[in-house]
Each structure stands twice: as structure tokens, then as C-alpha cells.
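> The structures considered in this document are given below.
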Structure P
Amino acid sequence: MTAYANTIARPPRTLTETEQRLLLKVTGQHRHGFRDHLLFSVALGTGLREHEILALDIGDVFDAAGKARRRLPLRVFKRSSDDPAIQEVILPDALRAKLAKFYSWKKRNGQSVAPHAPLLVSRRGNRLSQRQVRHTFRVWQQRAGFERYFNFHSLRHTACTNIYRRTRDIRLTQRFARHKSILTTSIYAHPSDEDLLRSVRDLLC
């Protein structure tokens, strides 16, 4: 079996639309959930990897006036060569609106909004760690009533899958995912149970 066949035969684990809404709802409504709501929104809205999100500083995301940027150049990203091209992501309007609220929230709670300060911090004021993110993600899945559990990278897979389902454009999805090879992106073209349900619902039978 070829490497291509192996790639397309194993679709990634992704959250359903219902699971995505539940996750955002439970974090958005919880008194202490705003930071984590923003974390999950960034992952779903940009497809950034865990370490790429955690490396973000205030100055990466906001301009000098405290306004969320439209295009976000990455300082830290997955490198496929010794001299990789600069990478950037485009922020959705809904995410930029949440970031504006998050900026104000950080100021009200005494968190630094200096350019080199971390975007996401722990309760002790340190940059949020991967271990903390993974624990937090599992806790919120439990609170949302998930019947199955995902690792954090599933949010990136979900974001890329969402882009493909919205556009049916594999090249655009490749650009969104920042994949060097389109073979890597092809896993997001795999039909889901939701796709099948929508397709058969109105069949003549």
C-alpha cells in the first residue's frame, strides 16, 4: 500500500458541530472560563498548534493601540526546513471581537498587556504550559458532557476540517493548515458521519 493510501485511510479525530458548540458554551458561560474559552476559540478559529498558541505574546496579537490584528505573523511554528518561510494566520471577525474583550479583561484583572507579555497565563501569572492546557481541556470536556474525549490537537484537526467542509477547496485548506504537502491536507477531505447524514436525509426511497 502506498504512503498516499495510508494517509487518506486514517481520518483525524474531530469534534462534531454539537461538541464544538457545547465546549464554547460551557466555557463562555462559566465565571472563570473566559481564558479557556479564548484558548479554544483561537484553536478553532486559526488551526494553530498547541505550542504555537502558547508562544503568542500580546504584541503578536494586538497592535500598539490594543486592537486585535487581522493578520498574525508567527514567531514560533512547526518548521519543515532549516530556513522556513514566514508563516501567518488570518483571524476571523468573531475571534477578533473575543480578543478585544479578552484584552480588557486582562487589564481589569491586573494582567500585563505589555508587548512581550504572554497572551495566556496561569493563575500564578506564568505563561500557560502544555501540561496545564491538556488538563484544562479534559476538565472542560467533562463539564460539557462529552461522551468521548479528545486531545488538544483535535481542535486543529477540527478547524482544518471545518474549512474544507465550508469551501470544498483542498488548496485553500492546505494554505489554512500551513501544510507543505497537499497529501497531508488530504485527510481533511475524508467524509464524516455528519456529511453522510446530511446526504442521505432527503434521498428518494
Structure Q
Amino acid sequence: MNSKPGPAALISPSAARNRDPILAVLRRELPGRGTVVEVASGSGEHAVYMAAALAGILWQPTDRDPEALASIAAHREAAGLANLLPPLRLDAAAPSWPVETADAIVAVNMIHIAPWRAAEGLMAGAGRILPAAGALILYGPFAEAGRELAPSNVAFDESLRLRNPEWGLREIGQVGAEAARHGLTLAARHEMPANNLTLVFRRPAGG
């Protein structure tokens, strides 16, 4: 279809900036075919871009915010992609999700702009729905023990905590420990532009 999105469609400048580096990692880490659940899809622009580029992937966008869900639906309708599913309302922190299985989960710029319980819920959800060798892929800025934060990330972390004391850059070791509680191990770490990282957690192939 590729028509102009309706008035409910939101535009995120950061989505256009980071979509190609993220896509390059997804091409390496995702299976050629399967279902991907995107948690906290936001405007829906990434969902459209990734689904268009990854024809073998059935892309399931989700969000907990009604405005975001309306935006995702508007972008999806305009794109007219057969492999882009209607958005689902999903609260990562909830004890159950509206999806029961997926080959991979993707969350872009989520866990630092949410309370820690959302990260805990994301890990728990991944533990429930991912198969053996399934991937949880996280993109965003992270803190790392023994490594000094870039000045831009220090400023960003401070601004997040001023907006909400429960927000802030997460330390990789803390994230990894929570993932391990749900059977996931850090399998890959990709350096990204603008002092961001993509972390790939996987269930053991035989698990």
C-alpha cells in the first residue's frame, strides 16, 4: 500500500537515525524465518522498517500505551505489509503476555525509560515464550562496570533520573543477572553508534 500514515501516526526522529544499524544486527542475529515480538514498539516506525526489510519474519509490534498503539496501527495500515501483524497491548511487567511463543523478542530503547520492574518482566516473559536458542535483543545505552560512561550518556542518565527516579541507564551485569534467573545468557554484544549497544541474550540451544 505504502500510503501516507493517518493523523494518529507519531514520528520519532531517533527511529530514523538508529534503524539501519539495528537492522544490520538483526540480520545477523535473527533466524531467516520466524516470529519476532517487539516490546515497546513506540511510534511503530521501526516495526514497519524491519518488517519491510526482513520478509521472512512475522513481526508482532506491541506497546502498553494507547497513543502508541494507535500510531503503530496507522503506520501499519499505510505500509500494507503482509508480515506486519496488528499491534497488541502488552505490559512487559505483567505476569502474562498476549503472546505465548516467539522465535525472538526485540526491545529498542526500553529498559532505561521504564521502572526496573519492566526489565524484570521482560526477562521473565522471554523465559516463558522463547524456545531453545531463541533470542532477546536489547538496544540502547548501558552502563558497564569498570568502563567510564561517555559524557553524553552521563548527561542522558541524569536527565532520565530527573524525569523519573525509577528510570536510568542499566548496568550490563545487573541486566545479565536478571536474564540468568530466567534461563538466558549474554551471547553477543554489538557496539552501536552514539555510544549505544545491542545485547543479545539467548536460551541455551539444548534448553
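Read the figures in this text as sums done on the coordinates, not as results from a lab. Predicted model, so just to flag it, every value in this text is computed and none were measured. Cβ atoms are built from the backbone, for glycine too; each structure is taken alone.
> One of P, Q was used to compute helix-only ellipticity at 222 nm (-39500 (n - 2.57) for each DSSP H run of 4 or more, over all residues; to 500), and the answer was -15000. Which one was it?
P
> A follow-up question, please. Given a value of 2.8 for distance in nm of label points 7 Å out along Cα→Cβ at positions 18 and 66, calculated from one of P, Q, which structure does it belong to?
It was calculated from structure Q.
> Of the structures labelled P, Q, one was used to calculate Rg and Dmax of the Cα atoms in Å, for residues 122-161 alone, giving 11.7, 35. Name it.
It must be structure P, since only it matches.
> A further question on this structure: Looking at structures P, Q, which one was mean projected area of the Cα convex hull in nm² calculated from, given that it came out as 14.3?
Attributed to the structure labelled P.
> Out of P, Q, choose the structure whose coordinates give distance in nm of label points 7 Å out along Cα→Cβ at positions 146 and 170 equal to 2.9 when calculated.
P
> Looking at mean count of other Cβ atoms within 10 Å over residues 58-65, point out which structure of P, Q has the largest value.
Going through P, Q one by one, mean count of other Cβ atoms within 10 Å over residues 58-65 peaks for structure Q.
> Consider the structures P, Q: one of them gives 12.2 for Kirkwood radius over Cα pairs in Å, for residues 34-89 alone as calculated from the coordinates. Say which.
Answer by label: P.
> Can you tell which of P, Q yields 19 when relative contact order in percent (Cα under 8 Å, 6 or more apart) is derived from it?
Computing relative contact order in percent (Cα under 8 Å, 6 or more apart) on every structure in P, Q gives 19 only for Q.
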